[in-house]
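In what follows, structures are represented as structure tokens.
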Structure 1
Amino acid sequence: MTSIRAVRGMNDVLPGETALWRDFEAKVERWLERHGYRNIRMPLVEPTQLFRRAIGEATDIVEKEMYSWRDELNAEELTLRPEGTASCVRAAIEHSLVYDGPKRLWYAGPMYRHERPQKGRYRQFHQYGAEALGYPGPDIDAEHIALCAGLWRELGLEGIRLELNTIGSPEERARYRADLVRHLQKHEERLDADAKRRLHSNPLRTLDSKNPMVQEVVAGAPSLMDYLGEASLAHFDGLKRMLAAAGVEYRVNPRLVRGLDYYNLTVFEWISDRLGAQGTVCGGGRYDGLFAQLGGKPTPATGFAMGNERLIALLADAGRAPAPQVPDAYVLSQGEGSLESAFRLAQELRAGGLQVILHAGGGSLKSQMRKADASGARFALIVGEDELRAGEVSVKALRGDAAQTRHPVARVAAILKGA
């Protein structure tokens, strides 16, 4: 019979890898909460229309990458969430989260996109996201960027650079879009299939094309910055001043637009050159129109999301994996009635905060000792018939050459904690 394997692009994280994941997750969550962000948890499955309205019908995500289906029982179109911002804003509207003032929120979990799997890009991938809802000024944009810069230092990651841009208001982009389309049409024969497809549906995405021939065409296109009004430029100037004050280095990339339709004003990406083609490890920006777009009261907002797999790959390459956690003790038993006593001892030690493995499966004392040594535990605790009669436990150090000793059961926890 053929064995069943995981779905392509949806990967298992095995016990040898999870220590790095858990260390990463603990550090990210502490960092977010130190900045005043509170956790929110949204469903994996959302109405398909949420993403069509939020992300945009003409985006790659909606056109080609969403896992969507029709629930015939309830006559609903449903989708596995491909990103977190739309879900977070939907939850904020549904539960009136900003009725009493702005909110700083963070979330974590898997996202799903039907892409061609490759290093750093998977069909199930994980993100941490942060959203600041109800804040209109460039100060909160700067907070998000500085938060990320500080997190890279906290994680010990180097070589992650910041690219920054402003894409103005929808009205300013509409004027720019018309001139951009005219420019692209003059060179249509040099556009690839993607650029031609986006020419009338989403031409701004052509600006960040990776095709060298399309990049040459884009290099001669008008600059969006020339179409921005006083308010948009003032917002961007305020952001740059705050980043300078915080000592955050950046490069303005006038071709950076991000791939989601809901952005306005600030957009940014953190990029590493150590991950090949999938170099963006974190990205975000401002989306002031999304609340109204999803049926809520107009509310300014900004946010970002980071790619956990990509950041964890950088940590692994940099040798940042934490040392494996070592059990305090491995409990063995041998003889009549000793198993029950060993079981009780292990439970009591665990209740006292110690990490204890209880041998299972029987076997000779010699074979149990081999497994105790292989477990990495600091001590073996032996409960035999002699120990049982005396109300004691034999304690053997597995790391070092200290002699085996016997102690009353009540003293074992203190001995392990004091060792």
Structure 2
Amino acid sequence: MLKIYDVPTATQSILKRIPPDETIVSPAMLERLAATFGEPVTPEEAVKRILHDVRTRGDSALREWSARLDGFPAEAPLRVPPQALAAALEGLAPQTRVALETAAGRVREFYRRQPLSSWFTNELGGTLGQIIRPHKRVGLYVPAGTAALPSTVLMSAIPAQVAGVREVVVVAPPQRGSSAISPVILAACALVGVTEVYAMGGAQAIAALAYGTPSVPAVDKIFGPGNLFVLLAKRQVFGVVGIDGLAGPTETMVIADESANPAWVAADMLAQAEHDVLASAILLTPSRKLAEAVQVEVGRQMEDLPRADILAQSLPGKSGIVITRDLDQAAELNNLYAPEHLCLSVAEPWALAEKITNAGGIFMGEHSFEVLGDYIAGPSHVMPTGGSARFASPLNVWDFVHIISLIALNPATTAEIAPLAAVIAREEGLEAHARSAEARAEKKETRSK
């Protein structure tokens, strides 16, 4: 049953953020780790050992860990052959191919409209500017735990391609006990033109992307969500490579008023909560009548859902309904929580959107529901989680480029500002800096005589 909370209780329970480094690890997971490593280890220590092993022993360690943790056949090729990608695309059901092609087209057209260009100015005594350069090689982690996610291929690879990345690499865990990645993931790769795909997952895949092995050249930046071990591995390799962020469990927040359709609100919450047992779906509403109707609808609709076992854990865990004083208070709570997805199921969504400062994506009204954002609306569904929407953005083309500052001052400007640079340098106690600046100024003065 989806519980109904008052605001004080909710802020101390379902609306309370837990820092990533305080993740509670189940006894069952600790037992599995002990069995795997032959002694008690924490997830952080387990990941550290895997990363070090792959870094030092390369392909041998990568294969051994894939066999031990994922049941990957030790002698199977890591890289998926081109013919397997082509066969997967050819084997798609016609309606699935049309859906993926339509989604890919909309995502590509959305990101083609995002401004991305170098710029220069001659108004500051010479030429100054910023040069935009795409990353040369990026790695995209596509999870395939409780469900294969071809949509993640589209939502990650296409912005990279639009940004101009020349080498886009996809890694995805093979199906348990097999050397094969889910065919629909392979088909999505072929559909968007990704030809370098590896069957590997977990911390060992992150290690291979970060450090490189004889079979897997290293990348410049790693993207994509994953389980706890993928998250920890990305955090530990940051600095060796770039990362997009630390994705936590998926989450949605719905703000609704009495005009909302309770059956639709319930459906939207269930769609999010079925992802995994740690997912959260929270409704904020000033209408108790709507809250109770949604509560009933959630119970009714989940009865015949195939992932009801996951829902039975995620709904009582981090999900619920909060009765707010009004929509303004709902907006305030949203901004404190900073959800990945925010759905405005209200009569005047544009007016309420003006009060929203923190969210990965805002879904305006009941006909722009979050599931469309997951698959086909246009913007990437890769969005900041865990409250990081306070400072982070959804995946976009800027994530796949870096900026190079360009400084080309003319001699007159150098002579004018170099003595000032020397003043600042001496304030910082850096005499060599000051003399370097003064040498240019002195050279200019000598020439003028």
Structure 3
Amino acid sequence: MRIVRGGEEGRKTLLRRQPLGEEKLPDEIWQATRAAVGDVATPEEAARKIVRDVRQEGDAAVLRYCEAFDGAAYSTLQLDDAERKTAYEEVDSDLVHALRFAAERIGAYHEQQRDHVLRTFESDGVGMVATAVGRAGINAPGTAVVYPSTVLMTVIPAKAAGVDEVLLASPADKEGRVSPLKLVAADIAGADGVFRMSGAQAVAAFAYGTESVPRVDIVGGPGNLFVTLAKRLVFGDVGIDALYGPSETIVIADSHADPVLCAADLLGQAEHDELATPILITTSADLAENVSEEVERQVKLLEREKVARSAFAARGGAVVVDSIDEAIALANEFAPEHLCLSVQDAEQWAGKVLNAGGVFIGERSPETLGDYTAGPSHAMPTMGSARFASPLGVHNFLKVSSRVGVDDDVLREIGPAAAKIARAEGFTAHARTIELRLGQPD
């Protein structure tokens, strides 16, 4: 594990970000992309072509790209209810129970969030009202690695917000089957429909509609680089929840931290994919060395050892700093998706965190709890967007309308100033709409 010393060196190396779309994709993925899409020079060009083709050709383009990327040839996109119900027969009952347990906690959290977010007000005839979007499309990635937790963490907040119809997109295997585990999660979460489709083509299908896929009001959920780029391309024609990049975790630790647990927490993110970011920031050079040794020991125990090693080689490591204050400052600048505080007086230090998708306070609160059963959605801001964005929640599926319904007294109070400003701007008709109501002659 790479170890650098000093905040400035950390900023230049491990904590340096790349702009979206400039990541170097593995040669195998890029070659497969060009084979499927054609002669494109960048990932953004590839995403743009996929979106354009789906918008113009509908189902045919979605099916073509799903076959090219997933190796899955099938003729219909939407799964019927029977396929979802029979999925329970293929999933261990204890795992079904665990998914239901997680769903209950996620649901309870987001119901509380809804009650908080949905507060409205009215005063002197003006106020606001929040309403849910009518239809949401959720991308649920994963075939080689199946993410039933992501289904729960994205569908349940939408349902808690009151979205009438929540549709799920999932890649299928070579036989055209969506993972039974994912289908069980979709049923538990309350998804209203499931479609066999993936990647940028799924985003485009939701955004513009096809013969089989209804157009949605908002596209949500994580995905690979092409999903993220496609969401950026369709934004404006449809709403999106956020632009999600690869998983990232910063662990801040002092000399009292357990190196075994620090290494485990870092590896818990490194095994996501080769582009994940696992970084330790510590005040102890000895701890950094011990964590490095532990990472090497523990990585050999992982099924996804190769993936975790690649993540550490590309973006992982440790930064040794002089103080926890400096560590917090670096973390606030980086604005990580996950920030784990393995320090004494962790609750006190948590009060100084300004920018993080999720803060995990103390060694008894591993980030993995947030992935599955804590309650808040694990779809969190990445790529530094925690400076201005929030984890996926009820608010992503709500919109606010202003309400103005004043009486004569309020009209007389606020109307003259509005008319005066309108005339100053040269908008005579604007001013007259008020002046006529106030009985002022032309």
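Bear in mind these aren't lab numbers, they're just calculated from the coordinates by the rules spelled out. Remember, predicted model here, so these are calculated numbers, not experimental data. Cβ atoms are built from the backbone, for glycine too; each structure is taken alone.
Okay, here's what the table says:
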{"read-out": "Given 1.32 for Cα Rg over 2.2 N^0.38 Å, for residues 287-406 alone, calculated: source structure among 1, 2, 3", "value": "3"}
{"read-out": "Structure (1, 2, 3) behind the derived value 134 of volume of the Cα convex hull per residue in Å³, for residues 79-150 alone", "value": "3"}
{"read-out": "Which of 1, 2, 3 yields 0.95 [FRET efficiency 1/(1 + (r/R0)^6) of positions 31 and 199 (r between Cβ atoms, R0 = 25 Å, to 0.05), calculated]", "value": "3"}
{"read-out": "Top of 1, 2, 3 by distance in nm of label points 7 Å out along Cα→Cβ at positions 103 and 271, largest first", "value": "1"}
